[in-house]
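Read-outs: derived from the displayed coordinates by stated rules, not from any lab. Being a predicted model, the structure only gives us computed values, none of them experimental. Cβ atoms are built from the backbone, for glycine too; each structure is taken alone.
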Structure 1
Amino acid sequence: MRTIDKVYIDGRFVTPHGQELFDLFNPATEQKIGQVRLGDAIDAKAAVAAAKRAFPAWSRSSKAERIALLRRLHDAVAARTDGLAAAMIEEYGAARTFVGFSVAHAADLFLDMAHTLEAFEFTQSVGGAQVTLQPVGVVAAISPWNSNIGCICGKLATALAAGCTVVIKPSEMSATQTQVLAEALHEAGLPPGVFNIVGGRGEVVGAELSSHPDVAKVTFTGSTAVGRSIMRSAAETMKRVTLEPGGKGPNIILPDADLEAAVSHVVAAGFLNSGQACIAGTRVLAPRSRLPEFLERLRAAVETLEVGESTDPAVKVGPMVSQKQWDRVQGYIHLGLEEGAQLMVGGEGRPAGLERGWFVRPTVFTGVDNDMRIAREEIFGPVLCVIPYDDEEQAIAIANDSPYGLQAYVESADPAHARRVAQRLDCGRVTINGAPHAPLAPFGGFKQSGIGREYGRYGLEAHLEVKAILG
């Protein structure tokens, strides 16, 4: 049993003013593994004050100084790879393949932003004016439990590159991961107050940061409901916001697709991060003309997915993060049956042989209509909906008929054809034929999948204000 009883403010690990203790669990065993003492509004205020004090000096730092610091942060996080992976496995339960990617990706985000900064110009001439881009001020960065390490590093790297100072509010369910990461970040030797970390409940610490008059910008990844709440609070002081609150990604299997490759991509995208991923391709749009063959291959692929503890390298689907999340996913599986969808694979309850742990059976529904709730609402678990279509126009219409628009997928033997379809999809990112992650490409959503973009140049610009100097 461990106790995490510190927050990080003004360059030091300090005991929070908050008194609430929050229990931490291993989701694969349901066993309590520790407690974290949560920060409160007073701790959030102290962190904002520290960031505000540090802002004048950091905002005037040179590009070279920021690049050097980003490289130090990369080295510090990369040196803690084993500790971060162990914390993520124990506290979150993700499969080893996802853990390996996540930890390396988190460290590399600092290098990605350093490369972006090298080619970025903060001053340019436009007509007769000198246009400068200057940091917005103190940034509140609120990160989720499903990608805690990566979100913290990505948001921190971008804000620091822009010359902003930061207060990070991680998920209280990710306290072990955050502690290991905070120790690594501390070792990089940043000036006091440039970054601060206060763990706590969203309705307490998050609410304080979203409404605090000295916070200039909020960057948030999490649920749509919380994103709306942040927008309302931010509006009072005209805060800048970057919001990434979820998705319901379509994966369009075009009639000319290689079905063997397409099914492999469908499984990878649909069950990514055990289905607890905003970018998961959970609406699978299959051509009616090839539906029987596609379903046969998909059934075979999903039935062979290994579910269990990530200590087993063969496991592809780990547990849900909590009892609450397990209950939520079970409720949606039950709802799908009530709505009249046909269960092809999976179903309610735990997989055979797993009597404890918040494990879900990888589930595929067929006969799904896009008006069903299981096709419109983000389930955030290993549940796919197969929706048949008759022609390409109908496929595009179904894909775009969603309140979300974060990430979509297209499978085709003809990349040019796939690109034409991708251009017509209302979403922030489209992956063709399982293309790898592009770390410098912008990431963000249309519609209720958010506002603004992260990563690379677009993410950096979202932390800058534009000033024109005439004469």
Structure 2
Amino acid sequence: MKTLTPQKIAEITGGKYVGSENDYNTPVTGAARDNRDVKPGNLFVCIKGTRVDGHDFANAAFDSGAACCLVEQEIKNAKGPLVIVESTLEAIKTIGGYYRSLFTIPIIGITGSVGKTTAKEIIAAVLSEKYSVLKTEMNLNNELGVPLTLLSLEEKHEAAVIEMGISDFGEMSRLAAMVRPDIFVMTKIGYAHIEELGDLQGVLKAKTEAFAYMKPTGIAVLNGDDELLAGYDPNMRKITFGLEKHNDTYAENIHTDGTNAIEMEIVSGTNRFPIKILAYGSHISALAPAAVIIGQLLEMTDEEIQRGFLLYSAVEGRSRVTEKNGITLIDDCYNANPNSVKAALTSISALKGRHIAILGDMLNLGKHTEQMHREVGIFAANSSMDILLCHGKQARFIYEGFLSVKSDDGDNAFYYSQMTDLINDIPNRIKKGDTILVKASRGMNFERVLPAILK
């Protein structure tokens, strides 16, 4: 077992060890930032937040079995060993990078403006048919979540799939310095975090920072349907995927069974074979070839890859389908940007029943905010949405864009300045047989509307 110790943690971070000599070489396995998530042997990382200070929960973490606490100050009457550092956030990144260096298994990094979580889940599912795979859980894809994920690596793992999310320049460099991916997958260059990154060229520049931290033998797996990625030279081996036939690996003959399954053929060079995925969404078809490429790079057979796809299931808030009382709910409320909302609207348009979109603000669009919200409203109107319900300061522009196309169709668009008004009116707008999409940026907390749909 590859373990750390308080002594080693102090050494690699330049921190100060405080505690009994008997605990100096206590094995440390895994890490947590919430004392409620601590497991015996964990390193508890005390983070000072705007509302909560993790230092206040250090002894609670020891009560749960923490082997050591990473802190920025001494803890009064500490029940276990401490390593005191200047910044726990910087220190945990150092620890994560060091720990990753102890492993020689294939590490697959994944980023993109749209679809990175789905790609991570699909790739991990395919690989898990043959290998023991560590994957990013929940939303642990940032500068704190990535090292916590890396510290979850165990001897049993034979591959790791690490999601890497950014919002500004320099972040990908800091993530990649820890992850050092052997294979780097990029799903799409889109309008996420455009406020900070300026334009699509800025998004490309920020996300491709990762290639500077890969070995010359590294492999870039890029979405060749994306114009910017298709033309990008990563200065290493490049393999493209998508739906268009110019890609190295692509999907064609795509057929959907409502929200139950997607079937397609994968073409890779002269090789062609069918796959079936028990999932919903047009984005699935575009990402499946990337999973095939990764499986092939890790020497999986076609049959193993086929079986791996059957292990995939959508995570909560990511195009997750629930059917109840004759209503089909597409829960896609985890996050949103113009690309992902348009993709979700395209997917729901192919389903049976009345189509209802419940949409909220798309955040971090900066100067593009009004224009892009209006464009989404126009797209919704042209995508066979029968009814649109909107809430959010910027979502008013979605509503107005929709009405600019469907102003003569009667009561088909509604805007609510208050979330409670939206929730209370939902039962009046939906009926048996409807298919309903819920989507907004994470900060809008649109999961609150779900009970009103399914009650």
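One of 1, 2 was used to compute relative contact order in percent (Cα under 8 Å, 6 or more apart), and the answer was 18. Which one was it?
On the way: 1: 18; 2: 11.
Computing relative contact order in percent (Cα under 8 Å, 6 or more apart) on every structure in 1, 2 gives 18 only for 1.
For the read-out mean count of other Cβ atoms within 10 Å over residues 88-95, a value of 24.6 was computed from one structure; give its label from 1, 2.
Details: 1: 24.6; 2: 21.9.
Here the read-out was taken from 1.
Please state which of the structures 1, 2 yields -9500 when helix-only ellipticity at 222 nm (-39500 (n - 2.57) for each DSSP H run of 4 or more, over all residues; to 500) is computed from it. Kindly include the intermediate steps, with their values, before the conclusion.
Details: 1: -12000; 2: -9500.
Going label by label, the one that fits is 2.
If volume of the Cα convex hull per residue in Å³, for residues 120-247 alone is computed to be 131, which of 1, 2 is the source?
Of the options listed, only 1 reproduces it.
Among 1, 2, considering only distance in nm of label points 7 Å out along Cα→Cβ at positions 312 and 344, which has the greatest calculated value? Write out the running numbers ahead of the final one.
Working: 1: 2.4; 2: 1.9.
Biggest value here belongs to 1.
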Here distance in nm of label points 7 Å out along Cα→Cβ at positions 8 and 400 was calculated and came to 4.4; which of the structures 1, 2 was it taken from? 1
